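What follows is a set of structures to go through.
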Structure 1
Amino acid sequence: MSYGGPDDQGVFLEGDLALGHRRLSILDTSKSGQQPMIWQNLVITYNGEVYNFKEIQKELIQLGHTFSTGTDTEVILKAFEQWHTACVHKFRGMFAFAIWNRRTKTLLLCRDRVGVKPLYWYKKGGLFMFASELKAFHEHPDFDKSLNHQAVNLFLQQGYIQAPHCIFKYAKKLKPGHFLSIDEQGNTNEFPYWEVEEAYQDGVENKQSEQAVKAELKDLLKESFSYRMVSDVPVGMFLSGGIDSSLVTAMLQKESNQQLKTFTIGFADKAFNEAHHAQKVADHIGTDHTELICTETMFQELLAQQADFYDEPFGDESAIPTYLVANLAKSQVKVCLSADGGDELFGGYTKYEFTAKHYPKLARIPTPIKQLCAKGLNLVDAHWLDQNKQYFPILKNYTELGSKIPKFTNALLANNLTSFFNNASSTIATEALQKMVKEVQARIENPTIIQPNRLIAYLGTLDISTYLEGEIMPKVDRATMQTAVEGREPMLDHHLIEYALQLPDNLKIKNGQLKYILRSILYDYVPKQLIDRPKHGFAVPIHNWLHGFLKKDLVNMMDDKAFFTTFQLDQSTVQTTVTNFLNRDRHAVSTKFIWLLLMLYRWSLRWMK
């Protein structure tokens, strides 16, 4: 993993235990920050940042501790000595760490609250391994690559594999906000220290006035953002020109006496290019802005390496542009802020508005009628629907409706609000695919009670536990680590999350306007006309590419019997599905599902052969 830690390396060996570390030097770049770090009976190997480490260090000094480095690593070690596992409640940051207690012969793993930093572990027989990336396990001669077929089904339904699941049978991801201990006999014990569902459930609705909430939230945002600027090396920002990245950049630039560096990616295809929006925002804020236009050739070249970057099947098509913008930033900075989490915390997805508005109505419709409607939807000509959506007010905010028909179909068949919301995110619609890709109940095992006036926060809680951890965080982490840039998430400070989960629905979505309260704050920094436009996301023209330069790969996949045997997929069903798609049949499944099949195939060629 030297690409993510090119500055230093270290190994600690003791009996049957081995700890290794690759360092990207951010705080105290001298040799004194080398890991694994040893202090008395404790040894730590650690990835991430504890942004408030200086405050914790002051508290520890008052308790009699002394420090020999300027690192947060040493602070974690001595905080653990002082408070044991309770120390984590003081940490504000992103982290995955392992602490070996030489006296008790116990290893303790810990992952941050929302899973910004990854932590895989593997256990079979007498072998226990852990790593920041799954590919590290392949280096061990006893690594068993037996597949977890539940995880395969999860991937084909949603495009990612959330914790604790992993593509391999004997490997897992440590869940966010959890510890895992293992003793000398190999006994493991996993236990939580923070859960977003509890943060939602235990809080009380914020009933302050809109102006009071705005002032309080602005202060909390400033605090969270400024913590992410703590660094001994240059810091930049990924700027898309959307609400979240514009807010982070604008607030930080206003507080800074230096011109901040911002970076964005555009596309040569004008239908997908939004780089000009970022440029206008950067011009207004006054940042030092750099832009790169992503061409189809760039995408082709990098797609061949995607299975190396994302060493578990991964379906987010914006992974390559994310890598490109991280690589662009690398030439000027070593740390870059990414504004993920704003949608989940403040009601930024149309699916939240759709669910809140339409599920109560759908719940009153008899099941036989909903089943009939679902069958009818599968007969709809997607192209015709896209051309005539103005006649259907419920669909006015949706683009590329053809790819969303499966989601509408699945949502119709849901039997409660949580499954309605989850089904709406699934790529599986046709009966043949449902038989082949069996449903996996893996999102929220014990659904949280929905609090009055906080339905939007509840839906955000579901996404933070699944989509954010399983798709968004790995996308940014792997892209930045691959380019030796540290990606930081200023929107995901747990104080900010806990505050946002208590805000009522009408401050998140108001009169059809998504992220209402965030917009209100942003308009104090950036003119409304630069921001107000339909939500676009980091869209990539995969439909065109699947019918173009990737078509050959799809044909090869259809003929690869070993692929279907390995993943227990029905070759005939897949061949029919892909052929319909390539022939642009009006009953073809969503582009996303075809993409996921191809990503699974490409991953298998790299890691299963």
Structure 2
Amino acid sequence: MSGVSQGTIEEIKSRIDLVDLISSYGIQVKRAGTSNVACCPFHHEKTPSFHINADKGFYHCFGCGENGDVIKFVQKHEGLDFMDAIKKLASQCGIQIEESDTKESSLRKRMYALHAGLSQFFNRCLLQSEEAFKARSYIKSRKLSDEIVQKFAIGYVPINSEAILTWAKAKGFTPKELEESGILLPPKRIGDGYYNRFGGRLIFTINDRTGRPIAFSARILDNNKNVAKYVNSPETAIFKKSSVLFALDKAAMSITKSPQRQAIICEGQIDVIRCHASGFTQAVASQGTAFTQGHVNLLKRSCDSVVLVFDADNAGRKAAIKTGGLFLAAGIPVRVATLPGGEDPDSLLSGKGPEAFQKCLDEAETIVEFQVRVMLEAEKNPKSIDAVSKVSRAVIELLMQCDVSVVRAKLLADAARLLGVPEQALQDDFAKAQENAKYAIQRNKIVKEEEADKELVEEDGASKVVWKDAKKALPPSSMEMELCKLLAENEGNKTLAEMLTRFAPSEIFSHEFTKRFVSLWCSSVLNQDDSFNTFPMQCSEEEMNWFNVIIQSESISFSELTPERILQDLLRRLWSSVLRNRQNMLPAESNEENDKLRLTYSVLARRLERGAWSVASKLMSLDALKI
């Protein structure tokens, strides 16, 4: 819970009039009897169903179900967390929020103050310094108004670090604090001065969700290809790249007021600034990194849908599909706007105006429509079965991230239409992929549990895998028990018996129990006799316990996986285990023969672990490994 007392929270609620607060966001509130009504700001409606009880400080929408108090309203409408909403409301009604005075909180307060002061200082340098004439010329060439320069706190960083040190000293900040903020780097040698990370660059202020300056991003003013085009602040106590979106502090309100509560995602700061300058104030961008789940979670507080406006090159297309997957995983519908060739949001808005950009937004494709189109365009023969199969697999992989059934069904239908295949066929393949994923999760869990019980030891100059607990050496491995369970459930399956005879020599089983079980089972099936019925009579008391576990344990059914497919997977894993053990048992000394075998075992094991049944099928016996 927050560090604010319940009494302070109640005092804030008592001082804020809920009707006035809601009206301050431009929402028209009308009196209706003893209550007040408005069109709900959280969903689209023409007839008011959003009721406000000013006396009780409570609102409720009978259309979408949203309800809460003044704090909840600010949280929802501005996308703030609880503490930030409390602070915002406290400042409005003149209540001072005192945070606990820890070393960490003191450091953050100093950093917030330092960045706020530097942002103003750099802005003054841009407007007043003779040295900044090139920066002012750049601003003019990009047609950025004085209003936009002030709104986004654009500035210029003096080349000489002494200018920053002099400013800091006058404001009571130390060189050490400038180092910790990433503005200056310490001298490399005694007698050297501080290195100015952003010197001679145009600088953009990065704000947190509440509008506090927390970092900077600086751009070069010439076309020098020997230096980085952009330099960003390092992560600090107040700046984490995965938790910051450029301009979200300015865009959140516009996002919540837009018709679909839609955010516009761009790739760079200039693109975002140009969008805001042109009236598209829902635009944001990640800060010097690819979009992450943290960014999605941050944006999810404000938006119900997004449109991606990325570069049209291969990197931009891949980034759009990857980012789209993150939004689908969060249950947020996502579309992709395609700009004309060679254009980005900045150039399109500057050259052709807001109407051209709006047209691109209106014509944005669903993420799957975009994915199918760009992948087919990259194929030499887009109508071939190979191309359709490749694209359909990619679509299914993307939609595996989406848990919203309605959205997923719509996107599968889009993909089927564009690929020219029956929708049911694509749905069937998706269902199979889901079953395979469930099976893979279970399989990986078993493998991890099994590996956790093993360790590598040195014995007679060679390495070998042993069980950590001596008692663990007694039962068969989880994989072998899984195999025996499969066979017990598929009595009489000749195909399984033939696969085992061909691909599973007794050497791949580490336990005598498994060797006897598999041998008698195969013999019984292939010879059509009842020899397997004698197996329990050959078991010791302890082996009978394992046999009973195999017979009595609950069957795990995967409707889309045949017994043959499951056996293939088990054999692949068993072969991989054999290879890893043989690799570990090679003598430690290096020579041509040992190194060759070690490399061979490693390569084959890796391929098997990645699902290459074709490798396993070629390993007829251990003799095949004698390379």
Item to complete: Work out percent of Cα pairs over 18 Å apart, for residues 188-275 alone for each of structures 1, 2, then name the structure with the largest result.
Response: 1
Response to the item:
One of 1, 2 was used to calculate helix-only ellipticity at 222 nm (-39500 (n - 2.57) for each DSSP H run of 4 or more, over all residues; to 500), yielding -12000; that structure is 1
Response to the item:
mean projected area of the Cα convex hull in nm², for residues 252-299 alone: greatest across 1, 2 for structure 1
Worksheet entry | Structure with the greatest value (metric relative contact order in percent (Cα under 8 Å, 6 or more apart), set 1, 2) | 1
Discussion item. Between 1, 2, which one scores greatest on mean count of other Cβ atoms within 10 Å over residues 220-227?
Written reply: 1
Item to complete: Compare FRET efficiency 1/(1 + (r/R0)^6) of positions 236 and 348 (r between Cβ atoms, R0 = 25 Å, to 0.05) across structures 1, 2 and report the one with the greatest value.
Response: 1
Response to the item:
When 1, 2 are compared on distance in nm of label points 7 Å out along Cα→Cβ at positions 124 and 356, the highest value belongs to 1
Worksheet item: Among the shown structures 1, 2, from which was the value 32.5, 99 of Rg and Dmax of the Cα atoms in Å calculated?
Response: 2
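No value in this document is a laboratory result; all are computed from the given coordinates. Predicted, not measured: the structure shown is a model, and the values here were computed from it. Cβ atoms are built from the backbone, for glycine too; each structure is taken alone.
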